[in-house]
Structure I
Amino acid sequence: MTMLKEIIGKRVRDLRIIQTNLNQEEFSKKIHIDRTYLSRIESGKQNITIENLNAICNGLGITLKTFFEPFNCEIFLSNKGE
């Protein structure tokens, strides 16, 4: 079963590439987040705080609402126990 942090990480990576066309190092500098932390988020190995997710969304030029729009409640509910 795919873990929630992997789903969130994939969304971050996909949006970083689509919205900014920046590599991890360039984007992490733009949003003032450590590159290794960003890498761990994108690979689904790191939980993310809402503050850092908000910083990522700001760097992408999107809102948190836009970030979560493609997700449905079932994804979050199915991962509740993880």
Structure II
Amino acid sequence: MRTPQRPSLDSLRQRLAEQRAREAKKPRDGFLRETFLLPRGEARAKAREWLDRWPKQAYWTEIESWRERPGDVIEFTMRRLPTAD
């Protein structure tokens, strides 16, 4: 039985560079973020779900940004702290 060949160093360098580029784009402020694209009614329900599940007082939960898209669709980003004290 043959042992598998090692990946080339160029391939490893490229993957490492891609991973570092992805990590560099992530904000380092400690907040968890999730972006949604939902019809207006469902967007309200999802935002309410987040605010009920992770109260603003403990998790600093908020709608970070939002915008209207064609067809009465809302794109929004929710953010919160990962844990409460």
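Every number in this text was worked out from the coordinates using simple rules, so none of it is lab data. Quick caveat: nothing in here was measured; it's all calculated off a predicted structure. Cβ atoms are built from the backbone, for glycine too; each structure is taken alone.
Observations on the model:
- With semi-axes √(5λ) of the Cα gyration tensor in Å derived as 21, 14, 11, matching label from I, II: I
- Ranking I, II by mean count of other Cβ atoms within 10 Å over residues 13-20, the structure that comes out highest: I
- When FRET efficiency 1/(1 + (r/R0)^6) of positions 21 and 45 (r between Cβ atoms, R0 = 41 Å, to 0.05) is computed for each of I, II, the largest belongs to: I
- Value -16500, calculated as helix-only ellipticity at 222 nm (-39500 (n - 2.57) for each DSSP H run of 4 or more, over all residues; to 500), assigned to which of I, II: I
- Sorting I, II by distance in nm of label points 7 Å out along Cα→Cβ at positions 5 and 61 from high to low puts II first, with the largest value.
- Of the structures I, II, the one that 31 was derived from, the read-out being relative contact order in percent (Cα under 8 Å, 6 or more apart): II
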